[in-house]
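Student: Below you'll find the structures, each written out as structure tokens.
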Structure P
Amino acid sequence: MRRTVILAVVAALGAGLLAGCAEDGDDSAPSSSNGGGGGGKGKTTLTVGVFGAFGLKEAGLYDEYMKLNKNIVIKQTSIERNENYYPQLLTHLGSGSGLADVQAVEVNNIAEITATQSGKLVDLGKTQGVAKDSFLDWKWAQGTSKDGKTVALGTDIGPQGICYRKDLFAKAGLPSDREAVGRLWAGDWNKYLEAGRQFKAKAPKGTAFVDSASGVMAAITGGNENRFYDKDGKVVYKTNPAVREAWDIAAEFATEGLTGKLQQFTPGWDQGYANGAFATVSCPAWMLGYIQDKAGAAGKDKWDVAAAPKPSNWGGSFLTVPEAGKNKEEAAKLVAWLTAPAQQAKLFAERGSFPSAQAAYGLSEVSGAKHEFFDDAPIGQIFSKAAEGIPVQILGPKDLIIAQNLADIGMLQVDQKGRSPQQGWDAAVKAIDNALDQ
């Protein structure tokens with residue numbers, strides 16, 4: 001089970017750069033329906049613009065929709081990286097041209113979209129078949145503008161657990177059963193730090209407790225209602241106690257030698273999975289497939305999943321319908337169907353994208369989901385519980401820039417270069433101020 005891993009995920013992190021921008025040019029419609037590039041006689045062609053391997057096509061949802069709606073042909077275009085996709089989307093929204101009938105939006109961009117572009121997007125909350133109660137409250141709120149217009153419907157979210165190596169825990173004298181492991185740090189990220197200290201005391205040679213300090217910081221901030229902006233849209237990360245607490249705890253992991261000093265989504269990090277270089281990593285549902293790929297067959301049944309200290313979210317996307325589109329009504333119907341609980345459950349089963357529709361959690365594809373690689377961990381239950389505890393977060397237009405610089409400019413210096421936590425913080429603040437022109 002796998003979400004779009006590096007492509008959409010790295011966009012959320014801002015870590016590691018892949019070259020260029022690629023359009024897959026894929027056409028989800030059968031060639032017989034596409035005569036001459038049109039939708040065929042009497043057919044409506046709906047275009048869908050996404051970034052990365054978004055999963056909808058790969059999970060077979062377009063094909064299923066076209067079988068149910070013989071008058072519809074769906075064509076998808078994907079731009080490889082969100083950093084290239086999103087600026088183009090803003091440009092096209094500004095000009096009212098060049099838009100697909102349906103456009104995807106990554107979670108780190110949704111606050112800017114709802115704040116500045118809601119007038120150019122269809123109110124999907126009024127579309128037949130869309131039920132607010134089907135979605136998690138906080139996910140629905142993220143796609144809704146201040147004037148109450150729901151312009152984006154969530155496809156998936158990233159509730160987090162802690163993935164851990166059972167064999168390394170056992171060798172360090174720690175419990176390895178997932179329930180007992182979760183109790184080690186239940187309710188407090190400081191308990192996770194203490195577990196790291198216990199691990200280090202008897203750690204197998206050449207192993208660290210956690211992969212990176214930045215990953216810890218991101219996991220902690222992902223569980224707070226207030227992060228980088230306040231409810232009035234003011235940048236407050238410098239004075240927000242929640243952000244500073246996340247920084248301080250993560251910095252302790254670094255200064256106490258509990259990390260593998262790795263940067264996430266880099267070749268060294270990938271190799272760390274294969275080598276068993278670290279015992280834990282904060283992992284949203286979509287990361288399980290990534291870990292399986294990088295750890296390889298040798299990691300099977302050595303990895304497991306426990307609950308995180310507190311509910312936290314990392315990642316997720318939305319679908320929107322531009323007002324400038326030629327097929328708004330049909331596009332809205334498609335989005336309503338793609339984001340309905342039944343389809344979200346199928347997307348999870350096929351791609352590991354965890355549903356943002358809480359009504360999907362009782363469906364067998366979710367509630368009964370287990371992951372064979374992770375010792376048959378009941379991932380549906382683990383991540384459903386985490387998802388329901390995530391607070392409604394205040395998102396800001398430049399969240400990604402702030403998070404990226406805190407991690408890659410600030411915490412990375414502490415973790416890899418031995419700078420003091422204050423030196424790392426000061427470097428991050430300077431970089432963020434420059435990026436935000438403050």
Structure Q
Amino acid sequence: MRRSLVPLVVAALGAALLGGCAEDTGGGGEATGEGGRVTLRVGVFGAFGFKEAGLYDAYTRLHPNVVIQQTSIARNENYYPQLLTHLGSGSGLADVQAVEVDNIAEITATQSGKLEDLGRAPGVDRAAFLPWKWAQGTARNGKTVGLGTDIGPQGICYRKDLFAQAGLPTDREAVGALWADDWRAYLEAGTRYQDGAPDGSAFVDSASGVMAAITGSGPERFYDRRGEVVYKTNPAVKDAWNLAAAFATGGLTARLQQFTPAWDQAFANGAFATVSCPAWMLGYIQDKSGPAGKGKWDVAAAPKPSNWGGSFLVVPSAGKHRAEAARLAAWLTAPAQQATLFEKRGSFPSASAAYALPVVAGATHPYFGGAPIGAIFARAAQGVPVTIVGPKDLVIAQNLADVGMLQVDQKGRSAQEGWDAAVKAIDNALDL
């Protein structure tokens with residue numbers, strides 16, 4: 001998940017799913033034992049949810065000799081460089097540290113020797129996790145250094161009222177059938193929508209959002225299995241680029257940049273009819289659309305399963321209480337606790353064993369017309385391929401979106417001109 005955005009995202013997922021915001025307790029460093037008690041420090045970014053969901057309190061009730069202290073830095077772009085610095089020096093680390101999915105490949109590739117093998121920790125069951133999530137936290141030597149917390153399986157959120165006005169079906173199964181198994185069919189549905197669209201509305205929010213969803217639905221995108229940067233030569237990336245650009249050049253987008261004030265306002269104004277939405281975005285949509293949007297939004301399956309977001313827990317080997325920290329990380333990521341985190345905070349579990357639990361399997365969302373979000377996103381999660389994640393995936397994705405595709409969408413540049421601009425920016429950033 002874009003954890004830096006979580007305070008906004010989780011603010012309105014619904015009283016049945018959410019709690020309050022994270023608290024920055026300050027400090028950090030190594031765990032200490034005092035008077036027979038063990039103090040474990042957990043370092044996170046954004047509103048991670050463990051504390052707010054009551055999981056720390058539940059763990060300390062089970063283990064009265066353990067005290068848990070959390071340190072939260074608001075934004076991952078500030079948190080992650082500090083984590084790398086502390087791992088490099090072997091000091092200033094919490095006993096358990098969070099890692100965002102866009103950084104996990106760099107962690108497994110360059111820092112695995114400084115982290116505990118959590119695949120061997122007591123209470124960890126590899127079979128309980130989605131295979132692709134487990135693979136993301138595992139280094140090439142087979143050492144699993146990261147245990148998955150949440151994920152971001154995607155659906156398509158759509159406005160039923162706008163679909164009806166455009167002459168398209170509104171039932172979520174029928175809507176999903178419009179583009180089942182084919183992103184090009186999503187484009188064709190957009191053309192149908194625009195033919196009868198209400199004035200002032202577009203089919204989709206942005207071409208960049210479409211591109212991200214498409215690239216997230218394939219097994220290989222920016223890196224190959226050898227760890228080489230291949231986005232320029234990978235046909236899957238270029239096909240995704242061209243298809244997303246067709247939304248822009250075809251006039252199907254609202255020409256917005258995601259997570260900007262204009263994008264936020266567009267939810268309330270009905271400026272677009274669809275958006276690729278991971279599970280965590282439901283609360284964001286509810287917040288920005290407001291009470292007037294209740295019952296107008298619904299969720300259908302995406303053309304192909306893809307994932308946007310998620311995080312991991314790691315245990316630095318420099319800690320004083322590594323065994324205790326590993327037990328805490330294992331407990332926090334176990335299926336029952338992941339189900340609680342979903343119930344209280346809306347974070348979708350990466351432990352597939354949680355999907356049969358009632359709070360997940362039976363979850364619905366009243367704001368989205370009672371959509372069975374537990375079932376919808378569980379199906380999506382189980383269909384996500386094992387995608388190769390590279391150390392600079394975020395740099396590549398951001399430049400493709402914000403340098404290249406944004407020019408096509410907002411400035412009227414051709415698909416090739418936008419691509420060339422993105423490639424130049426990426427090559428400079430990666431020093432290629």
Structure R
Amino acid sequence: MRARFRTARKAVVLAAAVSLGAGLLAGCASDDSDKSDSSDGGGSGGKTTITLGTFGTMGFKEAGLYAEYEKLHPDIQIKENSTERNENYYPALVNHLTTNSGLMDVQAVEVGNIAEVVGTQAAKFTDFSKVSGVNKSNWLDWKWQQATTKDGQTIGLGTDIGPMAICYRKDLFQQAGLPVDRDAVGKLWAGDWNKLLDAGEQYKKKAPKGTYFMDSPGGLLNAALSSEKEKFYDTSGQVVYKTNPAVRRDFDLAAKAAQDGVVPAQTQFQPTWDQTIANSKFASIACPPWMLGYLKAKSSPGAAGKWDVATPPSSGNWGGSFLGVPKNGKHVKEAQALVAWLTAPQQQAKLFSVQGSFPSAPPAYSMPAVTGAKNAMTGDAPIGKIFAEAAKTIPVQQIGPKDQIIAAGLGDNGVILVTKGKSPEDAWKTATKTIDNNLEK
């Protein structure tokens with residue numbers, strides 16, 4: 001999943017394993033001689049057990065990568081401990097890092113938390129820039145830098161990213177009199193998020209009964225924010241979300257969509273929102289690659305092949321995570337080797353072809369597993385090529401330590417209130433008050 005970056009809320013939790021048949025169906029000291037036994041993680045037969053702490057469905061197991069690594073390394077056994085939601089996983093991780101106890105050999109870090117971990121916990125992690133076989137050029141430069149301290153320590157290796165698209169239901173668009181060809185759809189809103197709302201107004205005129213143009217106000221807000229070069233923090237690390245005109249502009253955009261009935265009163269990744277997917281209640285959604293997996297998991301079987309993928313008004317990124325190795329792990333060297341292998345271009349390409357987690361490694365973009373990827377939800381759409389092109393134009397954003405708190409406040413304590421009768425101005429005031437209170441804690 002990949003749950004990967006929902007700055008607006010959940011650090012996305014894709015709670016389903018997505019199989020991609022014909023295509024993507026649809027986030028103590030080192031002692032390399034120490035062997036696991038029943039006291040350190042359940043190793044058997046003299047094997048070394050490497051433990052991983054993850055959140056959501058990151059897909060390594062589902063894509064068969066753990067089994068493949070164990071076959072290549074018969075002396076290694078891999079044990080994953082996954083917490084469903086990042087908002088439960090991350091506080092526990094911070095506590096373990098602070099107390100220097102209870103850590104797994106490998107710990108995942110969501111992109112919305114990476115700045116805080118880099119800034120406050122880097123000393124607890126090993127430095128991947130010094131690990132043999134790890135080549136910085138295999139990653140997008142901005143992805144590598146997100147996990148790197150000012151003095152050059154790289155605390156984790158990037159797994160995926162979430163290049164943005166707009167996924168849409170061809171059948172619902174056609175019934176509403178909108179174009180269905182993906183190039184024509186992209187032209188409806190090219191270069192301007194307000195044009196996306198214009199398309200929503202067109203949709204409303206002939207909308208199939210009980211459907212909305214887009215899935216949620218928070219999803220729209222997050223998509224627009226993901227395309228901004230500067231969002232919640234400036235390049236000096238100062239919080240600027242209240243004074244950044246782009247943030248207020250995007251907030252007002254989502255608020256207008258809520259006021260005008262372009263989006264329903266739904267919060268993403270909640271059971272009622274899942275039901276809107278199952279019942280085909282919306283015609284479009286901001287859609288990084290992993291979202292296709294979520295749609296597959298929550299849709300009725302009849303929805304397969306009815307979706308397509310168009311370019312968004314402007315490029316953005318929603319998602320991404322990292323794998324780090326704490327210094328006090330029981331099997332540091334073995335854990336580093338596993339992380340390096342899991343995040344290598346070949347494995348990132350496999351993960352995409354099965355799970356939909358798009359590689360942060362550009363060498364993977366030309367591999368058949370990416371270029372030939374198809375998705376049961378989107379039929380013959382060349383999703384690998386579409387998302388690879390989108391990845392090339394993602395803006396480099398300043399990620400701050402409290403990005404998730406700010407985004408959650410804007411979405412879950414802000415723009416959603418407009419669907420319940422609050423004015424956009426009052427919703428903004430409530431959101432900023434909630435955020436500022438949380439930032440002071």
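Taken together, the values in this text are just the output of simple stated rules run on the coordinates, not laboratory data. Here the structure is a predicted model, which is why all the values come from computation and not from measurement. Cβ atoms are built from the backbone, for glycine too; each structure is taken alone.
Student: Among the shown structures P, Q, R, from which was the value 1.4 of distance in nm of label points 7 Å out along Cα→Cβ at positions 203 and 219 calculated? The partial results should precede the final answer.
Tutor: Numbers: P: 1.4; Q: 3.0; R: 0.8.
This value belongs to structure P.
Student: Taking FRET efficiency 1/(1 + (r/R0)^6) of positions 363 and 395 (r between Cβ atoms, R0 = 25 Å, to 0.05) from the coordinates of each of P, Q, R, which one would give 0.10?
Tutor: Matching structure: Q.
Student: Hey, P(r) over Cα pairs in 10 Å bins from 0, in percent, for residues 67-114 alone derived from one of P, Q, R reads 21, 49, 20, 9; which structure? Before the final figure, lay out the partial values.
Tutor: Details: P: 21, 49, 20, 9; Q: 23, 60, 17, 0; R: 21, 45, 24, 9.
Value 21, 49, 20, 9 for P(r) over Cα pairs in 10 Å bins from 0, in percent, for residues 67-114 alone corresponds to P out of P, Q, R.
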